[in-house]
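Nothing in this text is a laboratory measurement; each read-out follows from the coordinates by a stated rule. All values derive from a computational prediction rather than experimental measurement. Cβ atoms are built from the backbone, for glycine too; each structure is taken alone.
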Structure 1
Amino acid sequence: MKRIHMKRTLLGMAIVVLFLGGCSKVLQEQPRSTYTPAFFATPAGVTGGLTEMYSHLRYIYGQGYYYNTCETGTDESTYAQSADQNFLVMDMSGQGAITATTSRADVIWNTAFTNINTASGVIQYGSTAGVDSSLIAEANFFRAFDYFLLVQTFGGVALDLGAGVLQFNTNPVATSVRNTVPTVYTKCIFPDLLTAVRNLPATARLTGTATRPLAQLYLAKAYLTYAWWLKNPNNIPTFPDTARVDPNGHDAQYYFQQAYTLATTAIGNPGPFGLQPTYYDVNLGSNDRNNEIMLYADHTQASQQYNAASLTYSNGAAPDNFSGWMQTFNYTVLTSSSSNGSWATVNSVQRASVQALGRPYIRMAPTIGAITNTFADKTNDSRYDGTFTTVYRGNWNLAGISGSLFNANFMTVNPGDPILTFLDAEPAQTIDYSNSVYKSAIGAGVLPGRADFVIDPNGISRITFPGLWKLGPYRTDNGTGLGNPNAASTRPYNIAKFSELFFIAAEAAIEGAATSAVTGAYANDGTARGLINVIRARAGKWRFNNNGNVVKMEDHSADMIAATPANIDIDYLLAERSREYYGEGYRWYDLIRTQEWTNLSSTYQICGSSYGAHTPQTVTRNIQPYLYLRPIPQGQLDAMQVSTAIKASYQNPGYN
């Protein structure tokens, strides 16, 4: 299938406020300094606007600092040794406060509204361009997509960007009025997604473009999220302040049911989408853009122009895909010895552009609980092995260093052998962390009879921790060397997966939606347990041991199903979501939707920030109710030409 090529460039034109919207873009198809109604009324205008909509995804997804706001501060992740204030404040553990200036949720605010305005232009004027209604429906999808992201993050936001509600705007506007949460859902998100479901094709017009199943997934998730907002089980405040009442007279139960029905319908009629046969296959670099991925922010190693970023180096800024750096520790510090008997240092794991390694940044680290509790079953469940890099293998030969080396216990190691292993479980023998003879250089330990250095699960720290394999780089142009490890990833950043339909339906069932049997390729009884067991059964199927680097044809699906509780509650479902989507940017949104953030993330354990620190410390976070919304960015407030009082009333409570 033909792929869409995207390139996005911002002009140097000053944006007075964000609501200038689509007036500051250059399209690859036809470079322009402005979008006008007349332009959108042409086929080229419609396709150009749509290309921009796919391109804008790169400025959010894969952007490492926004990625941090989705993970740091949850039960999955905390800050790491090299974290700057972007990461420290998100942890809410006394390292600084989230404010209108420090919150990196500004990435969404500064990107989404521009795209919304472009989408409104296509919707408003594109119907006269003589194009198929399915093209206009792509704009409906993206306008709803961005508003859904905004309303989850900030609460109610403006539907009028200066020219009227959901109208395309061409003039700078220095004022803004925020609509309430239910207004945003019922006036834009739901109608736009319903239009997208009705008019989008089942199969993408180009590889990676929007489809009916994708719109069904987002509409089901929007229904689910809005149902939780109406239910408000823990009395979390909203803003602008409004009664938790649906304008159409429906209650939370109605929307839970809508979410369930829509999600199970999409499961039963998947079109070209489906589950990959094993979890390993889902995030394997050589298998990118597989049929489980319904939406992604695309990149490519084939062309620097269409990658929209250098293929050889990155300074860590959008539109580069550099999220995978954040939870990568500096494995290049690891040393082995060229001498047997006295330690003659050789850096045995070189920085390389391969999925298990990539560029170290040390900004985020997994919590001990994520390793020991979330992924407690590392024998039957393949998802731990398909998520983390836990074995760091020697590759000194790719740097021109020949011969064998000596590692732990002065045992011989060759290229490809394990140099460091983060153990799956606490060993029976005591690890020698003294480093008195064997110099790992990172404070790793030694076990008798093992050539690799080791760190136990309770010994991971802010400076040494398993990397995030699933987001690691993958390239086919490394040749016989180390490749371009300082470049951003040229892989697509996955945004939406077919598997999430099962979680959405299961979550709605837990909250009381009436269930019914699901038919088709993924037939199950339609209960929360039945739906989750489709996912768990797949997780029990192995074809490759990633960290063992060996084929592993084993099927533990029966064990996985047998271990599923008879009655699934929301905490179990959230644990399953973490096992499935760890480190992919879902977690904060999952926890604020269900209002379980405080319950699950208020404390965590990790060891210190120095090499050799292997004593777990318990850290307490101060997660206040107002933090369930991010602050309106200071740049927006500064640009508004209104009184100080109005600016203060525009900001979410708690951040003034």
Structure 2
Amino acid sequence: MKQILIKLYIGAGTLALLLTSGCNKVLKETPRSSFTPQYFQTANGVLGGLTALYAHLRYIYGNAYYWNMCQCGTDESTWGQSGGSGSNFQAQDYSVPGVHPTPTLSDAGQLWGNTFPYINTANGVIQYGVSAGVAASYIAEAKFFRAFDYFLLVQTFGGVPLDLGSGRLQFNTSTLRSSVRDSVSIVYTKAIFPDLNEAVSNLPSTRRVTGAVTKQVAQLFLAKAYLTYGWWLENPNSIPSYPVESGSPRKDPDGHDPAWYYQQAYTIAVNAIQNPGVYGLQPTYYDVNVATNDYNNECMLYSDHTQLSSQYNVSSFTYGAGGTPDNWSSWFQTWAYPSITSSTSAGAWSSVYSVQRASEQWGGRPWVRNAPTIEVFTKTFADKTNDSRYDGTFTSVYRCNMKEAALPYTTLYNANNLPVTEGAAVLTFLNDDVPGIDYSNAVYKSSVGAGVLPGRADYVIAPSAINRIVYPGLWKIGPYRTDNNGGLGNPNAGSTRPYTGAKFSELYFIAAEAAVKGATITAGYDALTLINVIRARAGKWKYSNAGRAAYVADNSAAMVAATPATITIGYILAERSREYYGEGYRFYDLVRTQRFGMDNQEGYNYGTYTIGGAAYSNHTPLTNTRTITPQLYLQPIPQGQIDAMQMSDAAKKAYQNPGY
């Protein structure tokens, strides 16, 4: 099966021009500044448009600022030490008084600017591509991506325009610089649902090329869209939307009630589970996320990168500046582990950096813009023994890599003046709090405020001592290269791994959530059974990241036994966090279920969290409370879009979401 290699050419233009004058981001072997109707009426034009649609995933998945919008401010992540002082990171966190997202201080603009050009490309393929004589499945791919983009937009901003200047869902070549937002219900019923249903009907179950969308990919997103819209229609907590659609439940233009949509979500998800095509669950959680197994059959949609060619990677192999189309999301929640020091001498302390940055999955480039909350380790991942997902998500042990760094030593001295050699643990984040940790660093200085336990050569940090500057890193989305040649490689470059945006496992969660919301179930596919499929898999181990060694164990029975008999939405959200922590799901999960910023929801807190301060020595947990009003469920329309439109001031004000 052939793999897509794509080259991206970026034209110039403002955000308003991107929205109103056609797509000026084109993927072709020959650079182009724009697409035309005539171009799409050729087979090569259709393929060029589709290639652009796949390539634009790089501007979403792997985009660290979009990742920040999806993570920061949820119960998974908060702002890190390098993301303070009124930054966009503090703004997205909602816990600093007077600092919250604004039209000029919001990472949601990344999504707005990187979807509308490609919606217009999809419009062109759909509108004109039929005359090119291509298979219906090619047009279905474009319909999938148009729905995909609109689904992200409507969840983030509320209602958005279906007319880009030449008519609803029409390819736009006009110079019109005004815009009208359609309602949420119209975006779903006139764009997302029709497009995804046609994609399900016309896409094959086998991939056209490696990574291409299939019937099952469309089913996953259709089921998720039905589920999300069902919640929106029901609106159990009276969360406002915009443009305003009153009523609770809200009125559906197609005449269906929320229960109808929950049933559709359940039925479609179960059908995809039963008829998986080329997809399936990997045997262990480690298998899903280890870089050596990228492109496995659980990954259904991803933004691709390659180590084979910098031209087709569209990013440097040696250095990244921090922007798209790099895959650099892992940088944001990677702490400054290269600051750890050991001693070259067993006598007087003589510092050397014993864990240096490397382009390996456990490491990568540290930016310290985000940090996990303490509750991630004490509540979400409370079971670190039976459940493999903690070990398969985080880097909890940092090891000496002096050989890779070409340091002229064979032995260094660490905590308690004990020796460490190549590959030995230098700093360990403990699974649980234990008594007797000395964080004073009076003699043996880790330089990052880590503690010492008697008899241990590694420095230690307990879960309750995690702060905004030192915390376990995100192993699952870390970089991976095969050209390090025994050295540190190029850790300052973006990752050449694919960034996965959709996984087969999510079908189980979608079906379970719809079942909890009242869908009529099929025998053997009740919420408890569906969740236990995922939990049983989580109990299976084949490798320990913490131990850096093979570790075979099957704790499936214990995992299933620990599942509550009654599955609630709160429990599903907790399981989703264990399964997808740090992958960019969380904002949408909490907004969909109307838990964003809310505490005491079925025993779960989504607005209050604890974490230490922003200095290495700050090991005292501090309680933080997020202030998230209902209007903040929608992100602001970026100011650049507002400013560039030729509309009256009153019309521009009405275009913006309330509260901004």
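Structures 1, 2 were shown, and mean count of other Cβ atoms within 10 Å over residues 90-97 at 21.8 was computed from 2. Calculated for structures 1, 2, mean count of other Cβ atoms within 10 Å over residues 210-217 is largest in 1.
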